[in-house]
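Computed from the coordinates by the stated procedures, all read-outs in this text should not be read as laboratory data. Quantities reported herein were computed from a predicted structural model and do not represent experimental measurements. Cβ atoms are built from the backbone, for glycine too; each structure is taken alone.
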Structure P
Amino acid sequence: MTIKTIMFDLGGVVIDLDFSIFFNIIIAQSPLKTPKTQIMLEFFRQIGNYSKGKMSDDEFYQFACNLLQVCTLDKSKFFNAFNSIISGLDLEVIELIKELRSKYRYKLIALSNINYSHWNYVLNKNWDFIKVFDELILSHEIHLNKPDPKIFEYAIQKAGCEPEEIVFIDDGLNNILSAQVFGITGIKFTDIGELIEELKKIEVM
């Protein structure tokens, strides 16, 4: 079938992520200094719930400050540190997205596990690439995270075409595998050069 829709993950593909500043700020405030593995696993598990919109900002802050013992850090400073995880943009990927829209006329969908705080941070940056997408499927708005199959069922509906007519680009292998179950063509993102080569192989470009 002819490809009609291309779906992009945001974090790790379009948006660069760097956890180092956040952890440096948080750990500097924490008596734990080097939190145990199980503590960090619980922290990331709850980030997943926050990304699904199942925790408010206040609830996430209270959870994090108690777990990491950083309640001396006020809410504003905590979220400033948390938002520093978004470190910039992959400008080459953005140029590719714009080309896929202007030259090849594909329908473009952003499909992202992203929490309310990070999304507001992105919007406040006024990054113009957001406007290129026809649909924004954001986990905190629909209360679903990748790789839950239900989020791909929802995405297929939004695409308005057959799963075999969709390409999905993500840096997470589990997300790719979940999408492929539906017949979606998945490309695991590593860098712009390899992505372009993969798109050419399936004659998207």
Structure Q
Amino acid sequence: MTDPAEISAVVAAARSIPPENFEGFAGVWPGEISTALVDAVYSGGRDSNPQVDEFREQHPDVRDDLRALVELGDTPLLELLGTNRTVQGRRPKAEAIIEVAGKLVDAGIVHAADIADVRTAQLRDLYVPVEGLGKTTFEYFCLNLGRTGRKADRLLTAFLSDALNRKVSRAETHDLVTAAYGLLSADPEHRYGETAEDFENGLRRMSLEILKQPY
């Protein structure tokens, strides 16, 4: 059973969020499909990766162009981001990135805007079968582009962990968020999104703003 005191703490944290945060979530890397892909595979859900920032600076024309990323090839990625291997350890992450980028391009997905009318299941079928990738990095790829749905991710757990001053697991996230939204949606001055998904996206936006603040 979810602790009522913790639900109250999440509610209090949510009340401090500006209303405009609940009007939509564009993603961690909105409008930058190549950056979203590179970050998902190399960062693996970590809060930040300076090498991804360097990739963006060195290759501005590639940020939102998967065809340009494929043409760039894996060598610059290996030189900049390192020879890190996939979880299975059978190939460098750079190779997997270029392969899945090619599959997306072949399916007509070149820019971030191209995924607007593509079902998540279709994206998953293109992404997950690539050797060395999988469901976890696919979820981060979608998150980076603002395609969330109602599921736990690093931004939601980061917000809750900050609000509760302890590490919150993915398993706890749904119940905490649902309970908090239930209380807030009964507020006479309700401004926390029309749906629970809108509410979650508002928390994500706030979490992203916190994570990007300099220490």
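helix-only ellipticity at 222 nm (-39500 (n - 2.57) for each DSSP H run of 4 or more, over all residues; to 500) computed as -17000: which structure among P, Q?
Structure Q accounts for this read-out.
By the measure distance in nm of label points 7 Å out along Cα→Cβ at positions 10 and 138, tell me the structure among P, Q with the highest figure.
Sorting by distance in nm of label points 7 Å out along Cα→Cβ at positions 10 and 138 in descending order puts Q first.
With Rg/Rh (Cα atoms, Kirkwood Rh), for residues 2-65 alone computed per structure, which member of P, Q shows the largest figure?
Top value of Rg/Rh (Cα atoms, Kirkwood Rh), for residues 2-65 alone goes to structure Q.
Given 18, 40, 31, 8, 2, 0 as the derived value for P(r) over Cα pairs in 10 Å bins from 0, in percent, for residues 130-193 alone, which of the supplied structures P, Q does it correspond to?
For P(r) over Cα pairs in 10 Å bins from 0, in percent, for residues 130-193 alone, the value 18, 40, 31, 8, 2, 0 is produced by structure Q.
Figure out for me which of the structures P, Q the number 1.2 belongs to, where distance in nm of label points 7 Å out along Cα→Cβ at positions 34 and 58 was derived from the coordinates.
Label of the originating structure: Q.
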